[in-house]
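> What follows is a group of structures, each given as structure tokens.
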Structure I
Amino acid sequence: MNNNNSNEMYDAIVIGSGSGGLTAAVGLSRFGKRVLMLERSRVGGDCTNFGCIPSKSLLHLSAKASDGAGTSKVAPETTAELLKRVRQRRDDLEAHERDEFGSMEGIDLVFGTATVTSANTVTVSAPDTTHQPSPATTGGFVVNPVTYRADHIVVATGSSPRRIPIPGLPDDMYLTNEELFEQEAVPERLVIVGAGPIGLEMAVAFNRLGSRVTVLDAAAQILPGLLPDAAEVLTRALEAQGVELKPGLAPHRFQAANRRLEIGPLGEDPTDGLDDVDAVLVAVGRVPNSSNLGLGEVGVATTDGGQIIIDDKGRTNIEGVWAVGDVTIEGGTTHMANAWGRRLIQAIALPYLPLKKRPVRPAVTYTSPEVATIGDQPEVPAADVRRITVDLSATDRAYTDEADHGILIVDVRKLSGQVLGATIVGPRAGDLIAMFSLAMANDIAFHKWYGTVIPYPTYGDAVTQAVDTYISETFPNAGTELAAWAQGRFRALRTRLDRA
């Protein structure tokens, strides 16, 4: 089916069917808006096809297949079947989303490559079929260029893996998350460049399946930006599983004759090498898909790195043009794309309803154990901030589960109890961080958590311990706490005045 009627007028055109685009399109359609959703490749974007879904499927299946201690008991033919199952589950979900959203009331799904030509027009040409698994069962393919019009244009084109040069490395050995899940066999020796969420999650999965995994990162620690105490806990856990971590080192060149990857500090000569390398996974960040969209010609403002600049409603500097997800300055995760998609829906469909403050930004790395963070936690907290640390591995649930590695670090404003941030390393950290997200979004002071009943035995007992510590250290020293709080507020006010 071809949908090439350029005379049609829509309420909104959404470019990209990833998490942010789908949220925006579905939400606007539920408010009676007529939406055209454009997709150049596969419905679901990076999350469904190259990110969250295949990676978490692989983590789940690898945990079931291994002995749980990082030592594989899986035969090579079984790992091949496991990788095939990951691809099948991914493709099944993409096909389901394609049919579901392609037949949804109020949404026209069209496959094509979009170019924004003005604040209310988009020209669409033939789609990119590189990653298209099969002809779309629902939705049209653009054959000849056609122009569509709408009151609102929403750019939700996501991001792509950042690629770095590794001289000498053959193309078939250079992997990103877009090629990783197409592998039909587990590499015997896998080098991962980048100790961020993607790199560490895949290190855990492939280590379970029998790969000898080495992780490099130019930064001095894994998960750069994570509090050092938390990074140390995760480092011990991963090394205990057999993952080799080499922070402070980067790839320099590959010698194909002996499959040796030369490594060393960034910007210096190689100091060491890794032999018998079978594949290199590059996971060093993302690049926003903002080029080749015509945004510059229309005047849409972006950062030097290509991220679209939006306000607290999701508007760009061009009236009628909006943006959401990884392509914006507020992107980075599926859940944040969804959150900003909902803000955009409200701004368009309910423009007179006041928006809540900008959403807090929780993040989870699904290693074993998990790592979850929220808020801004500097390495050294301010004088008016109480930092509370709890050994999560010492909870009774950790004892019963034989979970040897864990930590909870919470930053709370003295006296007022305002929760500023939290870091959790341990089992189910991604679930526990939701408690802090709720509190920070709704300004629930930490002392109001006191007396909250958390079921026993759960990892939530670490939160109870943190609250008890805050209460016991705060109220007996109320005078000192008040002085510290007042000094902190005075410094914050002076900083604001200086900036003004």
Structure II
Amino acid sequence: MLLKCSIFKLLPQLIELRNGLAMITYSIYIVDDEQTIREGITMTLETEYQVKAFPTAETAIDLIKSFPPDLVLLDIGLPGMNGIEALRKIKSLYPNILVIMITAYEDINTVISAMKLGAYDYVVKPIHMDGLEITIRNALETIGLRKEVQILQEKYLKENLPCFIAESNAIQDVMDFIGKVAKSPDTPILIFGETGTGKELIASAIHYRSPNFKGPLITVNCAAIPKDLIESELFGYEGGAFSGASASGKKGLIEGAANGTLFLDEVGDLSLEAQAKLLRFLEDGEFYRVGGTKKLQIQTRVVSATNKDLESLIEKGLFRKDLYFRLGVITVQIPSLNERPDDIIPLAKYFLHEFSKKFGKKFFGISPQAETALIENRWTGNVRELKNVIERGVLTGKGSELTLQDLGMEGLKRAEIPVQARNKSGFPPIPPTGIDISSAQESLEKYYIEEALKMAGGNESKAARLLNINHHTFRYRRRKLHIG
């Protein structure tokens, strides 16, 4: 995995945040060509709201484009762009802005036109301030819950979202992408990545960036549940459905994830029977408990993850092709730690700090030799392996600086190899001007991917197996290296 700052139960935190929220503030723009009206309304409202006043619609709209308010008090009879035209423009820019029209007389036709264009309400001049305040308060109540949820989510994400220690473009690209796809509350997402790359953390990030963030995030390790129990765990069961079943029955994990997110880790380990029921649920949101006859229906987003080559499992008849496409409406590929070496030292220093605090040690840094060894090491277990190495080093090490000996990596330090020996191995010698190791690694990887494709006759799945990586990792690297 990547890393988590901490683990939180969502609902208690939301209650605590809500109780501790400062009073929500609202912004109101006043647009009226009469100065006395602008000043009068401003004086009445500015003690409770953030207020700006404008003599023309054009000047107000210029600011609305950059700083949209919650509500606009808009005079119909404006010079230049009139109120009806301004209302149309405001709604085209920001449909959620509330607009209350101001008219000098109760012209029913004009009012009807304004309401059809999306005006919330209207007031008639001369304006009675008490009545205006009631109208404004009623209007703002309609967006109060939405604004409160937005503040809660922003605050929760800021304070409690699991940490991503990542300086590489590869992970930044992943985070930018999931920030976009998370906005849908129910579109299935399939995460691919090697063991230890952080698939569960990505699923968590998707949940807390989605409209489902108030609901539960239920994680299911499909590989850890016996195949004969996975159906009853996922879908629940009715009393007496099978030998040993509780007489009162049991809700399944899918029901527990209602209005939230269900994360199916190692989804490639699901039995074919469970796959069939999961497919039906994904298609219409309906399912039956094991042994039940009552059709149940809930809304949840299913995020799944695997380190297996699902297309290879499909070829072997071990995974349903239709389920594969349904789970992977959106796919996310997490690069391995070896593909993002820029993240190794930042991650190591973060773990160093965390474990120093946990074990009461006084480590403040990593020696240059140890940093070099960490960067040069081949991390087959990805971030999880790096975390374990740092934990062991902090636990057994002494002093203020983590060394090669603390890490147990002194035997892995690369010995000096004569240039002649390197030449015999087939690798070119390092020229006096030095070598760009990243470019060299990229060239080598590109060579082997191209060779594997030739040997496999262009079949990506076979080429991936030749390189001992899954198909999606192969495709990701192929795209990254622009291999046709």
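Just so you know, all these numbers are worked out from the coordinates, no wet-lab data involved. If you're wondering where the values come from, they're calculated on a predicted model, not measured in any experiment. Cβ atoms are built from the backbone, for glycine too; each structure is taken alone.
> To test your reading of the models, identify which of I, II gives 2.9 for distance in nm of label points 7 Å out along Cα→Cβ at positions 126 and 286 when calculated. Could the numbers behind the result be given before it?
Values: I: 2.9; II: 6.5.
Comparing all candidates, it corresponds to I.
> If Kirkwood radius over Cα pairs in Å is computed to be 27.5, which of I, II is the source? Write down the numbers at each step before the final one.
Working: I: 24.8; II: 27.5.
Computing Kirkwood radius over Cα pairs in Å on every structure in I, II gives 27.5 only for II.
> Hey, another quick one. If volume of the Cα convex hull per residue in Å³, for residues 182-389 alone is calculated from each of I, II, which structure is the one that comes out at 154? Write down the numbers at each step before the final one.
Details: I: 187; II: 154.
The structure behind it is II.
> With helix-only ellipticity at 222 nm (-39500 (n - 2.57) for each DSSP H run of 4 or more, over all residues; to 500) derived from the coordinates and found to be -10000, which of I, II does the value describe?
Values: I: -10000; II: -14500.
Label of the source structure: I.
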